[in-house]
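Dropping the structures in below, format is structure tokens.
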Structure I
Amino acid sequence: MNEKVTKIAKRVLNSEDIDRSRIEHLFSLGDEDFEDLLYWANKIRQKFFGNKIKVCSIVPGRLGGCSQDCKFCAQSARYETSFKETKILTDAQILDAAREAKQKGVPNFGIVYSGRSVTEKELQRLEKLIGEMKDTIGIGVCASLGIIDFDQAERLAKAGLARYNHNLETSRNNFKNIVTTHEYDKRVETIKAAKKAGLGICAGGIFGIGETDADRIDLAIELCQLDVDMVPMNFLHPIAGTPLADFPTMQPREILRLIALYRFILPKVDIKVAGGRVLNLRDMQSWMFRAGATAILSGNYLTTAGRAVEEDLQMLEDLGFEANLICG
């Protein structure tokens, strides 16, 4: 076993910080140390999270027609995809989806809106929906509504929202290569506003979009500094019509290695494997927990098919994990 990896892992297990030089060393390790990384990442997960895995599902409250130019996203109106036009779900459709998720045993349900932000009319609608989902259906409610300010975040919190999702997507340095229609700082400001309003923070990124290991380290450190509660890790699912349509998918072992590395850097933060896991991890999906993941996005995603909730819950049972059925 690699002695230096063992020493770094023991620091993490003792709740000691690891500096950038140690992080860079972990990222420099070759395939011969793959098993060591996963072994210790699993030990870190076990210590700080036990045997519980969080499960959540999402519904696209507004799908497509986005004015922004995120190069990986099928929902941008700037690209010729099947999601170019805007589709808005009715209140009944959103509530039915929440009830279905609840019936299947999913404790947390997210409403996702495409676009840069929401209007006042949309915010008022969401305040009512959040209250009904939380109080009537009895499911924890999360939301991803783009860029918001403190007043909007406070209103969402008062309505009963538990957590706000706003991904940084990639490092500050690489962001300009992926998005040009808004600034990285706008995303950071949104996270800070939501946190100030008392909302839990779900913020992560998408990998396989041309970033370097330095970018991956920078993103992890920024998320650590922002003190987020959950880090969704998405992996590029290339969509025809987008600028990244011809990018290759990531290999399963590369993804597992990256999850493990993020577990070292963010030992006490939930790591959620989200978009792209079915396509990219293939038959190695169950390994994500051994690599340190503590949460999954289950069911269909926004523009790509995921895996049935029943299959994911069965997988957790077969692996000896306990689905965390606590809302929020």
Structure II
Amino acid sequence: MRRFNIALLAAMTLSTALSAAPAQAHDRTPPLGIANCTATACHFDVPPGTYDVTVRLGGDSAASTAVTGETRRSLLPETATAAGRTVTRSFTVNVRTPEGEPTGPDGTPGLDLTLGGTAPALADIRVTPARRAHRIILIGDSTVCDQPGDPYSGWGQQLPQFLRKGVSVANYADSGESTVTYLANPLLWGTVQPLINPGDLVLVQLAHNDKTTDETTYRANLETLIAGIREKGGRPVLVTPIVRRWFNADGTLNNNTALLVNGLGVDLPGVVRSVAAAEGVTLIDLTAQTKTLVESLGVEGSKAIYLYNEKKDNTHTSVHGATVYAGLVRDALVAGHLVPEDRVRVG
């Protein structure tokens, strides 16, 4: 494997819409480099924290390289390089324990990266503690979380690949959770709320498992989450749930199953919209956006978004579908001036 010495990209100031975490105590240690890598993976023995990663991709032959990390998080989209050429890319990654779902296994200590793509080639890599790490915290369910195994993927698992160096995603979504269970479990809200720093964006998407939650309780739970985020100086963002792929005969999703109206008749996305308006909270209406997209794809075309072909599952998304939905979230973050446009990747 060829190795090159590269300089770290200069840190860039980010909009005050996101908070800047203080430099970590170990930020004067030398950068960790390619000696920690094989042809297909890298391991860096670092403590929990936020790290900037700069990679140089390519080499003597034409290559195409993607980078994933920790529990199957997509950190850098597949990037093609011509023979004899290299390109430099950077991203910021959150390292924590547990590394995936908060109620799941601890995972491997340190930072683990996997080199994928059709022809991966890593020329050089540097890992340093992030001096100005701006954080997006995710609270959600299985449609958002870092799913541990194929073919499943949550949109929060795919979101990091759309963000450039200087913005990290800390995904505390957990499978099977409702607003009731998320608030009650000390591994979830009891752990996440104390970690919120002033200015952190905290995206909340909880609805899929509130199947028997009455409207008063559901509304109160959302208000509790908003108050707790604001108490720590965070900036709450309510996200309506992704639709279920459940078509009517006329090709629309205009039914309670698709649009997350629960068994008690509670229009859960409608309550989210109402609470956002009442509390002055930014809303990302992912229900409306995913409904439009799924209906436009039709019965057959939308199968690839979900796990219908693999599991006859019309709720959980494939890697492809989660990536498409993460792109919608990225666009909403930019449109809402929550993340500066120059801090996101497009295409």
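None of the figures in this text is laboratory data; all of them are computed from the coordinates on show. Since the model is a prediction, treat every value here as computed from it, not as a measurement. Cβ atoms are built from the backbone, for glycine too; each structure is taken alone.
Comparing mean count of other Cβ atoms within 10 Å over residues 124-131 across structures I, II, the highest value is found for II.
Looking at distance in nm of label points 7 Å out along Cα→Cβ at positions 60 and 92 for structures I, II, the greatest value goes to II.
Between structures I, II, the greatest calculated value of distance in nm of label points 7 Å out along Cα→Cβ at positions 140 and 260 is seen in I. Can you spot which of I, II the value 31, 57, 12, 0 was calculated from, given it is P(r) over Cα pairs in 20 Å bins from 0, in percent? It was calculated from structure II.
Which one of I, II has relative contact order in percent (Cα under 8 Å, 6 or more apart), as calculated from the coordinates, equal to 23?
Details: I: 23; II: 17.
Corresponding structure: I.
Identify the structure, out of I, II, from whose coordinates helix-only ellipticity at 222 nm (-39500 (n - 2.57) for each DSSP H run of 4 or more, over all residues; to 500) was calculated to give -12500. Walk me through the numbers before you get to the answer.
Working: I: -12500; II: -7000.
Of the options listed, only I reproduces it.
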